[in-house]
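Structures follow.
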Structure P
């Protein structure tokens, strides 16, 4: 069984050569060596490294450098700009780079709320042509994502972070699962998969976060485990729980069989992204 984290971040300290646009919750820096040390300490074989939008916007150069230095451990994902008329060229260039596995759309306020928006659909169409999944951070925009999935049935869409608002520090929201019905509705679109990333940050309990399993069970039933991918969203979750807790919570639970765990913690990711690390 390969254990693969569906989302982690690496970044260097803020400096003039690669300045941060804003600050994301987490340590002052997380180098490749820091991330690999954390992964090795709990037996995680590889991870998808998502270039940090908060800090670097569309510049994925640091994540690319990390992946090139450690191609056996990381695949890399780049945010792309739906308001860029040349975004299809960017996607073609990204596809040609070794180690790249997907692109990402951040559904921020400046991105249209219209499912017919040509910019968003340009990305989804180009991604399908190049065989790249599209990660979408779309909390509060789930109905729009559903319409986009219907308009682009050949595009593999991946809903980031359960499609739910997640905290950067304790406590969890009072009703963290209140939009779960909308998340479940999206499962009707067979081209939509879902990342079970950051789930432990929604718990009102300490490790092993037992109160997350009933809602997660409903997601597994709706999507099927072959469309669900475990991950930690490290380092965004650092102020809520440790990396070890984010991994071990899914290993110690009796709500997953060994077969379920193998699919959720690596098997489905390999099929959806077409990528796997070399076994350490």
Structure Q
């Protein structure tokens, strides 16, 4: 039964992905009204997160960010579906990659780099970065497997369309060491702003006026492999267009103090969010962990 649901879902998404962007955004507008005002999808979570993160903003300013967020999240979901059928030239036209020279230089010099990626703007479109890498280099995507194996397979297929190599998080160190022994050069992308589970809650800091715990797995991987660390500075230019700059945080991770790289990421992410607040995942229960746990 699950496999039937998978193929029906995949067929529906495939058909949806065949629509041009103009029609997709028309659907997104309708979906936004439904999610925001009818279903009220995680509305209490969104409002609480915004109020606690921006105590200096007025109620009118917070409502504007809220409205823009629901438009963004609906656009994001359909843009994710579009990855099923978007052509490689079209993706590269819509996703601009800046500071590529430093990116490539560090891959060449050290055999790999670590990319710290937030849930911001069109972050899924970074999978096109294989276009700016050398032919034999591998864009590695560390991911958390979904509970539903059929949905997990579908999203792996989407993320592997443009040469991405998917590695489940529980196999990360073993797989990266294997690739390095085989002489492979790589760019390792990790989403690093989600709320960690209780066993991964290691690094605490003040973030958006709140006591916040961050995953430190990316920092540990960088030190294990001794790879330079980049922050992916994303900017949503307009609907369907995004820019990413690969900003070097450190070339020598093993010389940094414990927690230093994670702290650098938290500070850069906070700057990104304050610049354009609507384009982060405010519906996530980001602050569900408390330090006294």
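Brief remarks on what is shown
- Origin of the value -14000, where helix-only ellipticity at 222 nm (-39500 (n - 2.57) for each DSSP H run of 4 or more, over all residues; to 500) was derived from one of P, Q: Q
- Structure responsible for 7.6, with mean projected area of the Cα convex hull in nm², for residues 50-121 alone calculated and labels P, Q on offer: Q
- With distance in nm of label points 7 Å out along Cα→Cβ at positions 18 and 258 derived as 5.6, matching label from P, Q: Q
- For Rg/Rh (Cα atoms, Kirkwood Rh), the highest value in the series P, Q is held by structure Q.
All of the numbers you see were taken from the coordinates with simple rules; none came from a lab. Bear in mind the structure is a predicted one, so any value in this text is a computation, not a measurement. Cβ atoms are built from the backbone, for glycine too; each structure is taken alone.
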